[in-house]
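Throughout, read-outs are computed from the coordinates displayed, never taken from laboratory work. All values reported here derive from a predicted model rather than from experimental measurement. Cβ atoms are built from the backbone, for glycine too; each structure is taken alone.
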Structure P
Amino acid sequence: PGAVTLTQSGLANGTFTPGSVTGGGGSTLTVNTTGMPAGSYPFTIKGTSGATVHSVPATLVVQAAPPPAQGDFSISATPTSRYLFEPATTTFTVTITPTSGFNGQVSLSATGFVPGVTGSFAPNPGTSSSTFTVQVSGVKASRTGTRVTLTITGTSGSLAHSTTVTLIVI
């Protein structure tokens, strides 16, 4: 038994490694599909040994690449609560934790403010950590221990996650 030389026709590129085999050996056809649109591509594999030639039809199926993973993120704040004598200014650290390859910017907002309580984020939008500064003045607590719960929401495209912090005005 002599060496069998392997070739292909019908594909723009494609290389057998090794290019010839003996004694029932195997070979791998490598095809570069970069830039090829999704679809079916018929081709022919030909084995030649001296005057003997055998051919077999084959089809290469190229599938569209999956869309890139959007990823996600989670959001948390520390500490989760603060006791304050008014007037006062305090800060919370808002942490944005990426998951599944997320690398976008997250716009931060807060709700739940009552008269006399204001807040702002820096930086905003954020990518990993922002400081949420809250100012309390004029809440006029009718009793010791007035609680103000603020919901912090991070948004990036269609993704949105929230966490809460609590101010206890004494």
Structure Q
Amino acid sequence: MKKPENMGYTEIYQWARVVQVVPCDNYDVIVYYDTGHTFKINCRHLLDKPVMQQFKDIELFKKHCVILNSNVAWYLGDDRYDDWNCYDLDNEIVFKEGTKYVEEIPKINNNIEKLMNIINNFSEKEIEQVLTFVEFLEYKRKNRIEEITDKVINKNMEALKELSKY
């Protein structure tokens, strides 16, 4: 959902929808929102609530941490989709008590960094050539997928024809 124009940071939580939760071993939860915001919030204090006592077991805490009604939640029974039998954490709390979280992206390897340095020095024409080449590779990949799909369909059709003889 797109946030309305002229909305201040403190009001964004009213429109933000959780798109991913990552529960951690120390009772932290990393919460990703559709607004681009990411917060880390420690939920250890929630374990003092009677309804949350069962989640003192860190494995249960992590297993039962889900998204329900666009919020971080822990389902309390066996049904992870039962939004009536859960404990949810309001987005306002996450925005106000959580800390902004920035993931460190690991370096895949030095060759990518070297390649980026080379590309940064390309002229516009060289960049256009690279993009054309990438588009060509994507075209070839799509054609290969279509080719493989056609082969699978043809084999299945042949098998069905054979079965229909009986």
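By the measure distance in nm of label points 7 Å out along Cα→Cβ at positions 24 and 72, tell me the structure among P, Q with the highest figure.
On the way: P: 5.2; Q: 1.0.
With respect to distance in nm of label points 7 Å out along Cα→Cβ at positions 24 and 72, the highest-scoring structure among P, Q is P.
Given a value of 1.05 for Rg/Rh (Cα atoms, Kirkwood Rh), for residues 16-63 alone, point me to the structure among P, Q it was derived from.
Values: P: 1.05; Q: 1.02.
Computing Rg/Rh (Cα atoms, Kirkwood Rh), for residues 16-63 alone on every structure in P, Q gives 1.05 only for P.
Supply the structure label, taken from P, Q, corresponding to distance in nm of label points 7 Å out along Cα→Cβ at positions 96 and 136 with the calculated value 2.8. Label of the originating structure: P. When FRET efficiency 1/(1 + (r/R0)^6) of positions 48 and 120 (r between Cβ atoms, R0 = 41 Å, to 0.05) is computed for each of P, Q, the one that comes out at 0.20 is Q. In this comparison of P, Q, the computed figure -13000 for helix-only ellipticity at 222 nm (-39500 (n - 2.57) for each DSSP H run of 4 or more, over all residues; to 500) is attributed to Q. Quick check: 32.4, 103 is what I get for Rg and Dmax of the Cα atoms in Å, calculated from one of P, Q. Which structure matches? Of the options listed, only P reproduces it.
Assuming 3.7 is distance in nm of label points 7 Å out along Cα→Cβ at positions 88 and 152 as calculated from a single structure, say which of P, Q it is. Matching structure: Q.
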